[in-house]
1. From 1, 2, 3, which structure was distance in nm of label points 7 Å out along Cα→Cβ at positions 106 and 210 = 5.0 calculated on?
2. Using mean projected area of the Cα convex hull in nm² for the comparison, can you identify which of 1, 2, 3 gives the largest number?
3. Supply the structure label, taken from 1, 2, 3, corresponding to distance in nm of label points 7 Å out along Cα→Cβ at positions 162 and 178 with the calculated value 3.9.
4. Taking FRET efficiency 1/(1 + (r/R0)^6) of positions 90 and 266 (r between Cβ atoms, R0 = 30 Å, to 0.05) as the criterion, which structure among 1, 2, 3 has the greatest value?
5. As an exercise: distance in nm of label points 7 Å out along Cα→Cβ at positions 74 and 274, calculated from one structure in 1, 2, 3, equals 1.5. Which structure is it?
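Each reported figure results from applying straightforward, stated rules to the coordinates on display, with no laboratory input. Everything numeric here is computed off the predicted structure, so don't read it as measured data. Cβ atoms are built from the backbone, for glycine too; each structure is taken alone.
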Structure 1
Amino acid sequence: MKLNKIGILELRNDPFITDVVSRLGDLPVEFLSFADRPVPVTSDYKVVVDRMSFCFPYLKEMVKNMSLDGTYVINNPFTASVGSKLVDASICQFLGISFPKSIVLPDPVVRDKISDMVTEPSWDRIADEIGFPCILKPVDGYAWEDVYEVNTPAELKGRYAVGSGKTWLVQQKVHYEEYYRIFCIDQKDVLFVKWIPRPFGLGEYLYTDSTDIDGTRAKLAEQIIRLNSALDMDANVVEWCADNKGQSWVIDAFNEVPDVPKDRIPTEHYWWIVDRFTACIRDKLGLDKRNRTAFKLTSAQQCTS
């Protein structure tokens, strides 16, 4: 039986987590620390909020083991581990959600090592199907790192040639009229916030009146909830835009650790996120629920009974 405790895997001075913890003041909350742990890793926590393991493989292995031991981890470390822009594109297509046309390009070094299996990209096909300008980004990219707009085949080839160590996605460029970051909490609560996308963490959030997208909000919210249910994400941000023809596009479907900058998100929106995230933690604390995994586990006791 798990103790009714909440573990936090995040820096203690993070403003967002500080505000979440203050909302959980009536509950036992502890910041996690790890020393040498015997395998398998056990856990006393009913719920763990994980906002650090995406940076550190050691921590990712710890929270996976805690999840297998019955702790509910937010976000699910197993589905978070398989998320990528290629997976996003496939899931969006399956769910009928518009995603820009994309072609995956192999790591140049790996391609050269297994050239009988992986061949040189077809630059003519990319020009015909994707067109220029287009976007080049890592399949497993995060926070707009190594995202390039390329304007010619020569520029694309040059960027690709020096991109050793990365599997790339070359993607149709959407000329957007409106751009939003859509926060989805607990696979049910949805918040649209206008966003001006910029690299290096310089994107700008704008106060957003819910009437701004009244005509499409309900349909979009339903799509975002289905997407997060498929990904099994309790806290996610989907980047969505609309082009000059009114066509909706999901640009980025998966953010394992959504950035919630207190100093840059409009106050009303920020506290909405804090309150819904806190409610999600409380909800999971009161349920006998485990994270989804790819494994079907039966205890030794059940096998012999």
Structure 2
Amino acid sequence: MRKLLSGLIPDLAALKFRTQETEGVIRPVMWGYEGTEPRAFIENKFWAGLTDNQPVNYLKQLATYSKPSILLVVAPIPRLHTLWSELQRRVIEAGFSLDCSQNAAGIHCAASTNIGPILAVTSWDSILSVLEHETINDPEARGDLVQIRALCEAADIDAFSPLSREELTDQRTPSLVLELNSIWEEVSALGVARGAFDHAGTRPQASSERIGRYTYFAAGTGEDDQAGAWFGLHFRLWKKHGVTPLWAVFNPSNFGQADAMQAALESWASKEGIFTATDTDGSFVVACDIPPAEEKDSVVEAVLERFEQMRQRWMARLLSFAE
């Protein structure tokens, strides 16, 4: 572990690791001590979301120590991209800056912060490969690592997990789904009333992986002036990317115009920190973030504003072609 971390902090001495210690409001999974002072926090993740204290309060705590330090987050490979984006967003929203020029073997992404500590992420596969290489002559340690790797594989989000009675009877789960459905339904109705989009000729649509409806932006009278989207609660995209339960999906047909919408929106989305992706069927998908800890009216307004911003950029694209 010290050799892995020293790729980012070259002067790192031998570390003693302790687990589940608490300091104020933070409780990293592992603490790496040099003598009596922490030099590293290691936070292990599978599919649980970040807590309110992660990563900002962890970085603030590390910044109080005298020597260079690092916060390393370990997660499954499919989650690294979205997890790193969320970590960066939280740090920037807290008023700190990041320098992403850091690089080291076995580390997926790393950035130094203006308050001192380094923030980094790596995968379970990478970290176990490093440890297995270092324990090649230690059969007992390698046996432990084999068990840990099997545990990581068992924690795969796609694996079926037997449901507990507590999960089956937890009424908060259907309540959450119903609340999320009510959000997109109100956004949909209010958006039509305000002219952000139009439902004429479209319909609601639901399947095992999503619940929502089709709609479109109408910027003119011609067919090429229309760009259609499916909008609503998308379970598969939510599971795959995290980020948010609500998504706008522009399919590659003449209705969705995925390529044109991507050209119109991708630069804006990147600048604003809005997550976008190309789905397996070629659709261009845009995350419709739900502000946490807000009243419902504020949430509806925020999601509708995302649609209005997309519509304006689509219209701007059409005008630029007309000129």
Structure 3
Amino acid sequence: MGSARLDLLRQAGNTLFRVRTDDEPDTGASGDLFGEGQYLLRVHQPGYQETEAIELELAWLTAMRREADLPVPEPVATLDGRWLLAVSHHAVPGTRNCSLLRWVKGRSVANCFRLHHFRTQGRLMARLHNFSARWQASAGLRKRKFDWDGLFQNDVGSGMTNAEAWALLSPPNREAFSFVAEQIRRVMEEWGQGRDVFRLIHGDLGVDANLLFWRGEPRAIDFDDSGFGYYVFDLAVALDVCRDDPSYPRYRDALLNGYAEFRSLPQRQAEQVELFLAGSQIYWNLWATGGTHLYPGLQGEYSERIARTAEFVVQYADRQGGLRPE
């Protein structure tokens, strides 16, 4: 690229710029997926993702594009063939990892989603999972895990580990959270981590986040927080947006029916979608509880959702008989 115009999109973790250039590199045919001459420049947040984790994400995206033509962002290499570039500047302490992705066209349906959006999302997620189940990452590359420790114990970016955040919960919430976490532990131990249940997943894909639509077809973006996890967890996260909606059963069926068109979901896994949905609420709640404890200024932004996610988990645990009678 010669000259380029950069527009700051946002700074929330990573710093993101939209890049426009008339010097279009030869990145291969892409149909109607990418905006011509447009890219997303990511200046990765230092200390959040290890270099190996970013490299694994970029290798995975590249493989999904080249080997399966999946509608995901396509990394752009430097002239000497690197996907990730370490950049330093005398005015900025430390070094920043930078990556460039082709700009995916589409729009969000966060406030106007319908059943068909969940059905097409299910189809796309099944294709992503099918690819993950057969793809082998290069040795030495690793990424976070959405296993039991990854969800309920580890540090996930708030500055406080989830293990520490448990102590900040109210006793009723801690009881409900513990019940759900133990149920998930038993399921994970029973299932193991074979390719049929556990592999690279997006981890944050929903019609309200990181899913764009173009002419009725979905495109997945923002794989920054992806990792190794259970396919059912990916499906559960997709249902977060409608978990309190009276039409939740219909949205759930649409998602799973679309998924079944491309990938079989055994009954034993489908039966645990709601359990993993409750687990995803605990995971987010612990992260936000720890973050707001360390940074009280975030209370206004997160307090309502913290309360709502806790209520969802308490109600789920109560329906399952997991709470002691008062």
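1. Working: 1: 5.0; 2: 4.1; 3: 1.2.
The read-out comes from structure 1.
2. 2
3. Working: 1: 3.9; 2: 3.1; 3: 1.8.
Here the read-out was taken from 1.
4. On the way: 1: 0.35; 2: 0.85; 3: 0.00.
Largest value of FRET efficiency 1/(1 + (r/R0)^6) of positions 90 and 266 (r between Cβ atoms, R0 = 30 Å, to 0.05): 2.
5. 1
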